[in-house]
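Engineer: Before anything else, here is the set of structures, which you'll find just below.
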Structure 1
Amino acid sequence: MSTTDLRWRDGLVAAWSDLEVEVDAPLSRRTTFGIGGPADVLVTATDEASVQRVLQGVEAAQQPLFVLGGGSNLLVGDLGIRGVVLTLAGRLAELHVDDGGKRLTVGCGCTYPRLTRTALDLGWPGAVGWMGTPGQVGGAVLMNAGSRHGEIGDDVTLVEAVSAEGPVTFDHAACAFGYRTSVFQRTGVGGARVDASITSVDQQVSRLVLTRVILQCDKSSTEKARELDATAKDLLARRHRTQPKLRSAGSLFKNPPGDAAGRLIEAAGLKGFTVGHAQVSPVHANFVVNLGGALARDVVAVADHVIRTVAAHSGITLEWEVRRVGDFSPPAVGGAA
């Protein structure tokens, strides 16, 4: 890293002396994949005012910002993430139950499993579809996490965010939820640039940070909570039986309309395909697993081969579901079937 780079970093660390800050922070330990290089600066914000200060700091320093949640559904490049990585904690990880259990106010740093468990206990039917998904609430909203049994966007009524100028809110319609997508994956929202599934360093500038979500469910019923809990446990048990135990980022590809990515990959004979220490899982073909010591470039090489092979076999081009962020070293060459 150059002297100039160290100069911007030292300035931000000094300005944020009252916040939790780490330099050259390893990110592999913060992702479910167990893959990824260091962040130049990792800072934790515990309230909206701290988030705004971080945003103002990175804008003044003209540095990129990436918001890191629970580290699931994420592939961080081997060379790490330049600029500043922000995590949320404290007040921004709290969960409150209101209106007799029909409304939940939850910080985007709260874990998605905690939100799911709370909603199930309150008898929210859609929460059955959230069961078994890791990560944090902010990431769940970003990708509209869930399943055919229910997606989080179905129950979101308001999303609160912070920009360098102050608070920003989005009602349900403005969130534009769809299959594994939302408005927060696109650029230009409210004049701000919002992080998406990107690989270019120049694009890794998220100028809007999601901080809190309000969810509403008028169909909640404590009488149905026990029934929902049993259904959710059955679905979770099925996931455990059909998904790999090795480290991964979850489903690597989106399911194409009317089909399943895992079925297409298996039909193309790709279960077990390996590059370096990354492998198409023999258990579930839509998972690429870390056999131990896998690099991001190994995962990308596996994914590229899968996309080409499935397209040749079925005529369908698979799309990444896992988000790719940071600097990636050149792809690995070759592989073993």
Structure 2
Amino acid sequence: MAEIEARGLTKVFKIAVKSPGLKGALVHLFRPRFRDVTAVNALDLSIEPGESVACVGPNGAGKSTLIKMLTGVLVPTSGSVRVRGLDPHRERIANARNVGVVFGQRSQLWWDLPVGEAFRLLGDVFDVSEADFRRNLAELVELLQIGPLLTQPARQLSLGQRMRCDLAATLLHGPRILYLDEPTIGLDVAVKARMRDFIKKINRERGTTVLLTSHDIGDLEDVCERVFMIDRGRLVYDGRFSALKSRFARQWVIHLLFREPVADATSVVAAALDESAAEAIRCVPQTDPYRLAVEFDTDRVTTAEIAARLLPVLPVQDFRVEEPGAESIIRRLYEGELTLEPAAV
């Protein structure tokens, strides 16, 4: 049985439509008008136990709305969702025992309460036995290195310290599923690396299912093997990171370094290539006359073909070939440079 399964999952919000100012407010009071905004649109998704999955998409794509429906905070407009066999919004208490949630910009710690006491309260909320609480706390304190923080109020913690404590608080009751919504936002490089290592460790050693949303591509690639993309609420890609690269990494770049400056390298390149090859490449403007970048479509022309034409006519001292990674592919998807058909797999 799938750990998380959604079929036709849809969430529509009603947004008030009114004119600005006092007059608009009065008109809306007596003749209210609304428009429908679809945040998640007929989404089908299945995640197996122990998977570590990235959810990506531009701002407003529906990522946070999806997580809120999986936790039971929001009720779907239509469709169905099951988390470990439970309906999240109808069986919220039972579902809460199975899941842990970290929102990067929100904390579940109490502002003036020492972290250790907040942990104790959370253990009572989830009805964690004394033996399990002590065992889980000891393990999390060691792995996340938060021992010195247990006596400090949350208001005295730095952002990185608070995020580590929030992660520990989320895992105290031993959830089988961990939802992470922008968990490393605002953190420095060292703290990010520590958080990523910890997430990978609990996924590998505990078999915890992880669903991660982030705009930090390093988080996604380092932690998750599978990625699904949503755009305007629709699922547009679901597969492995490696398959994403092979499918969409068509635009490669050759970076050329010249022995001497070349005044009009773009014209030289255009003259050296036949018409079909010239249509498949684009010279990227450079401010340095010793350098040139040539972007090309690997489906239409090969690296060897370009090198065979350019090396004899340009004073090339060195060159390197840049293959696009997941970051550049996802950035181009965000910016609308790549178009995906709905439900592409």
Structure 3
Amino acid sequence: MKAVYRLERPAQEPSEGKDLALRGLRVLMGGPEREDGSARGGAEEAERIERFLAYAKSAQLETRRQVLAFEKSDDGRERVAGMCLWVPARGKSAMLFAPPLSEYPESADATQAAIVAALADARQAGLGIVQAILEPSDAAGKTIFAAAGLARLATLAYMERKPPGSVPDAAEMELPAEYRVEHYRPATHGLFREAIERSYEGTLDCPLLAGMRDIEDAIEGHKGVGIFDAAMWSVVLAGEKVAGCLLLAEIPQRNGLELVYLGLAPEARGKGLGRILMKRLLAVATRRHFDVATLAVDAGNVSAVRLYRRCGYAKVAERVAMVARL
């Protein structure tokens, strides 16, 4: 029989002192509290929390949406035995964060209880999907998130490269005569909607995610990556029919250019359009003096990974993505 945990939710963002939200972040970074209620971590965990809060502030992320699972000892004292932080994002979505369960397996049951409660909170808030990104080696984390209701979405390969020293040759970026490009504006919103929807047909890039949320929510989610700049969103047309889209964003924390989404309609695939669009991406990275160009791709999408490697990208990390539809 599993233990029964008392669940509590912070009322405000973490601040100096021993407030509830800060205790939750300490558990997130350093594992469950000791039996006497004291934090396990020392200076290293404090620095990690400080960096995390600085990033959250710069990215305007909420960090108070936590569920803390309290466990009572035989002598009546309580400690935070597990927790889950959920961070809402645009597009009716949220990211879930939990303590490193492979390091602290004793926190598993309490963390699972917190995750289940966090899912209920996110559902009540009107969100459509939640995701979690885990280390591939975190077997305990994957087990607990799955038990809480999340399914494995994909193994994500994070790739990046330095922008080229000069803009690619114009001939390499020229689309065939039957194609043209439109940028994002209110009048072209419907074209982007249609392009994204068509690109989901037969996709090999996180196919489970394709039917999980409304296209409008997907567009809002894409706009929430980094700094949205309509000039860096392009839709490709063949006559009056959509052929694909290229969505880019600035990531100011790294002075980076992120490939948010590249998708092609089924009839536009295999014609070299992806390579041309990637050349255009690299031209933007060079002209705007970004330090790095980044992307994340489903590692199982072999053709996309091959394209990015041919464009000079190299894998720098790998993570497992899990998802639940609310």
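Derivation of every value follows stated rules applied to the coordinates shown; laboratory data play no part. These figures come from a predicted structure and were not determined experimentally. Cβ atoms are built from the backbone, for glycine too; each structure is taken alone.
Engineer: For Kirkwood radius over Cα pairs in Å, the calculated result is 21.4, so let me know which of 1, 2, 3 that is.
Structural biologist: It was calculated from structure 3.
Engineer: Given structures 1, 2, 3, which gives the highest value for mean count of other Cβ atoms within 10 Å over residues 80-87? If you can, show how the numbers build up before the last one.
Structural biologist: Details: 1: 23.4; 2: 18.0; 3: 27.1.
Once mean count of other Cβ atoms within 10 Å over residues 80-87 is worked out for each structure, 3 has the highest.
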